[in-house]
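Only the coordinates and a few stated rules stand behind these numbers; no lab work does. Nothing here was measured: the structure is a model prediction, and the numbers come from that model. Cβ atoms are built from the backbone, for glycine too; each structure is taken alone.
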Structure I
Amino acid sequence: MSNTNKSKGNNFLLQGSILAIAGIITKIIGLVYRVPLNNIIGPEGMGYYSVAYGIYVVALTLTSYSLPLAVSKLVSARVAKRQYKNAYKVFLGALFFALVVGGLTTLFLFFGAGFLSSYVMNMAMAAYSLRVLAPCIVIVALLGVIRGFFQGMGSMVPTAISQVIEQIVNAVVSISGAYLLFKAGTALGKEQNNPSLAYAYGATGGTLGTVMGAFFALVFMALIFFSYKKYYKRKMQKDVTKKTESYKSLFIALILTITPVILSSAINSISDILDVAIYNGVMAAQGVPKREFAKILGEFSGKYVTITLVPLSVSMAVSSSFIPSLVAAMQEGKKKPVFQKIDASIRFNMMIAIPSAVGLFVLARPILDLLFTSDNTLAGSMLHLGAVSVIFFCLGNITTSILIGLDEMLLPVKNSVIALIIYIASLCLMLIVFKWGIYSVIWGRIIFSLALSIFNSRSIKHCIGYVQELKRAVIIPGIASLIMGVVTFLIHLVIELFIPGKLATLIACLVAVSTYSISLVLLGGITQEEMNAMPKGRTLVKIAKKLHLYR
């Protein structure tokens, strides 16, 4: 590999690591604030929260969620050719698109909240939360364009910092809003003889944090952009591009890029809302009281989904940072650098996903007891069963990004549709025939993510002939994770005899991280060069050498 390629590869790993670390930090903050939020509004409130949030996510996916990826792809393709003026026009056109489409969607959600909550999701009390979430669509749309611009320029730092700011504000406002509105809803519920109002109002307070977090992140990114604009103008002055693209052609390029990404992402998000809608409908048809299945849904979304989102956020961060790098490699017209980027991205994902799944399987109930004060029996069973889906969802995320980076925009859509059909059929079978209840949703998600991963991997092989190297991507992380799982289980078992409770779980988690890291290095899963490319990598290499892990 040439020095240039090494530099590009190291930069990809560095930028991916920065976003991954930010993703971990934000999800840890998310876990921390979800604990008091869950305790304030309870399973019933979390049920209303998850329904409103599910509708919001689908609307976001259909309008705004794909903007960072699309803008990043279009900007990076032009920056690779030093077409800075055209890259800036992409940014301006995307801002206009975000304002119009995001604004219209916000209005639709606000005025249609009652219909969507009552007649689509069979949970009318979620309408309060959905109306509060509605303005967040246009805010996130604008935020996504600015983030996509910086990612296309090859810098993930502004995005990473803004994500942390967003989550901190989200945490503070969500907890305080839930507490205050829960009290107001309790008083109103007593007047109207409707105890569910307290939980509905509490959930509404929780969703307020999402809006305020996104708003403060947008303000931060706007300030960063205006500071950077002077430097970028100097780049545009040196731009010698003879042909400046028209806004019409850029809008067409933006829509052609966004549409397949929207469809692919929307199908994944629709699968999340479909399982809730189908589950609610079947439970209601089977005569289960609405408050009862709302509580079970709260256990699912408030605990199971919250925990599994931590490793998935790392996967999404790596996927976001990977696309500009792959687009630049594609511009070279050589397969070798493209294969190297794909290999690095998948390995990096699996090095996180496999141990995460094993750790969640081994410590499912203890981790939940560490975070949540309520009874975690049901959520523990869900997490124990569904931990393996983390691997497949992470693989599905990165393979989708690979296909997008290869300009095969429709293949992820096709694969997602097929996986969704399989998912719906299996979910209905398990709910109606086998009557497995909420466990049907867990199994359905495993089936969906596995199918998507298989179809995407086959498509990549068909497109460019890439076949994943298994030893360093799967086998070594798998063996290291197995060693970690056995050691962690035994350590937790022994420590609990002397120090029962949360401290035993914390010690076991620290042992798990240390055991996996050491095993991965000793087995040759990560080289010195790869570790050097990560934030604080040189320090980590020095520590590894002192421990005689590297020679």
Structure II
Amino acid sequence: MDFVKPSIEYAEIWPLLVMFAVACLGVVVEAFVPRERRYLVQTLLAAAGLVAALVGTILIAGELEVLGDGQARGLIGVEGSLAIDGPTVFLWGIILVFSLGGLLLFAERRLEGGVSAFAGQAAALPGTEAERQASTRGLEHTEVYPLMMFAVFGMMMFPAANDLLTLFVALEVLSLPLYLLCGLARRRRLLSQEAALKYFLLGAFSSGFFLYGVALVYGFAGSMDYADINEAVRNDVGNSSLLLIGLGMLAVGLLFKVGAAPFHNWTPDVYQGAPTPVTGFMAAGTKIAAFGALMRLFYVAFGSERWSWQPMLWVIAILTMVVGAVLAVVQTDMKRMLAYSSVAHTGFLLTGVLGVQQASELSDGQVTSTQAVLFYLTTYGFAMIGAFAVVTLVRDSGGEASSFARWRGLGRRSPLVAGLFAFFLLSMAGIPLTAGFVGKWAVFTVALSAGAWPVVIAAILCSIIAVFFYVRVIVLMFFVEGEPEGEVASVTRPSILTGATILVGVAATLVLGILPGPVLTLAAHAGEFVR
């Protein structure tokens, strides 16, 4: 057999290669650069890589070839393993923007008195002399920067994957660095390590389900390529039992990553225990990447089997919204409340996935499900990373204070910070003149156009419940005084890094709520998934 050189479209995938190269260079920096200089070198290297990849993504977006009927823009490259199309490039862009915000939170040092939020020596047992010495010497883990870059690389590959094998590789490249990052908190080390262990074990189980699903779908279609799978489904070849069971197992792996019920149990523990900069980065980036991968898998590979997976997503969406909204009401910790809020938002996003994908099936002026979900992911990401950035500022003598009791009266002591946090909460609640309202309107509209009105009714009811627990926090901050005998939290002045993240999040949430047209147009211009 003659060797055939693989064809790789470097001009279309170079932002991916940039992120991989920056991650590898970060490992080299850890090996050769003196410890006292690593923080600056790693921060600048990561920032340069993210900016270069973002510029490359914008350039590629302007050069995408128009294929077929003009709705799908892009190409299938790297021997069919990656799809570089409009939705992919849009997702790359917002992943890189939120990764820049996450990097600024990673690099923040003022809040912890000159060191980062990450453990000085992860190998030291909590409470031991080794840990105290590491803290006294001001040590910090700059390895978090290459780990973050590897995670961003996986996040970018995940929604671009065009076959099941590449999808699994991207899933693991995305997940493994996050498992490590979740266990590196400087304070509350045991809680952080517990969160990392839970995330790793449950993630390993979900990956096992996913791989079993890959094997069954391959047994049905005889291929891992999305187009071949769709053709096999369309022609109804093989054993349909393999297809249905395999589809269900693939769904388990992806629904775990987005935090959908009943696969959401890791979310509150991991969001609470992980370092808050990691939580903010993970809350925005992972959900964006996973929803991009989920939509491509269902729309492209299993588009002809919509009658099988759509009822499943109806049930999952309703269950996710109910679980997220109801359990958020009873929380007394800010990070856990935001975690269950994230679960509820997953249900709202799944509502959008149930909509009509083909623009040709809609009348003029209506949005497609892809357009609605892309816009919602954008609004959600800005609100979530901004909210967690505010959480890093609220502190007491023990460090970050995420308990509700510590936030009492915060609006009177620090009205600006409390007001910004309240604005993010109102956007998550979907109050008009915020980006969250337009996002919910978009996903509810596309679901109604597809006849999923029971899901929309459940979404509206859960949105009403969500308003209660968001407003409860606002009341707690502005209208409830702290107990005299208890310690209340105060706001620590951040550096320009965290301040910039919060201000950009507020500005984007406000602008997208008042003038959503440009981003909705950009999402519409992204078109459909190329097949």
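Points to keep in mind about this one:
- Identity of the structure behind -23500 (criterion: helix-only ellipticity at 222 nm (-39500 (n - 2.57) for each DSSP H run of 4 or more, over all residues; to 500), calculated), options I, II: II
- If mean count of other Cβ atoms within 10 Å over residues 182-189 is computed and equals 21.6, the structure in I, II: II
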